[in-house]
Structure 1
Amino acid sequence: MAYVINSSCISCGACSDACPVGAIAAGDDQYQINADACIDCGSCADTCPTGAISQG
């Protein structure tokens with residue numbers, strides 16, 4: 001199951017930098033994860049300073 005980013009996202013970009021497959025990009029008001037590209041590695045969740053990322 002792909003990871004998801006909730007409304008606690010502060011758009012810092014740490015998750016995008018940590019993603020080994022480039023599945024995370026800036027959205028309109030927060031970062032978003034492309035579920036089709038996500039490999040469920042958890043690097044983004046481990047990096048997020050606000051805990052805004054969890055498995056969907």
Structure 2
Amino acid sequence: MGITVVNLSVLKNGRAEAARLSTLSRICDVLRCRPGDLITHAHTRPKEPPERS
């Protein structure tokens with residue numbers, strides 16, 4: 001498929017901060033799906049700075 005096992009593991013476990021469109025395209029080709037079948041968008045709040053004592 002042209003994607004390393006390590007990269008697939010990072011994607012699978014939710015540790016990826018980004019994915020190349022070419023990677024997403026290859027995965028969709030193999031699974032015969034659309035990108036929206038694989039990813040979702042969740043609104044998150046920005047991290048707040050730690051409180052100072």
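Key figures
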{"quantity": "Winner on mean count of other Cβ atoms within 10 Å over residues 9-16 once structures 1, 2 are ranked, highest first", "calculated": "1"}
{"quantity": "Parent structure of the calculated result -3500, given that helix-only ellipticity at 222 nm (-39500 (n - 2.57) for each DSSP H run of 4 or more, over all residues; to 500) is the read-out and 1, 2 the choices", "calculated": "1"}
{"quantity": "Structure responsible for 52, 23, 15, with Cα extents along the principal axes in Å calculated and labels 1, 2 on offer", "calculated": "2"}
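Every number in this text was worked out from the coordinates using simple rules, so none of it is lab data. Values in this document were obtained by computation on a predicted structure and should not be read as measured data. Cβ atoms are built from the backbone, for glycine too; each structure is taken alone.
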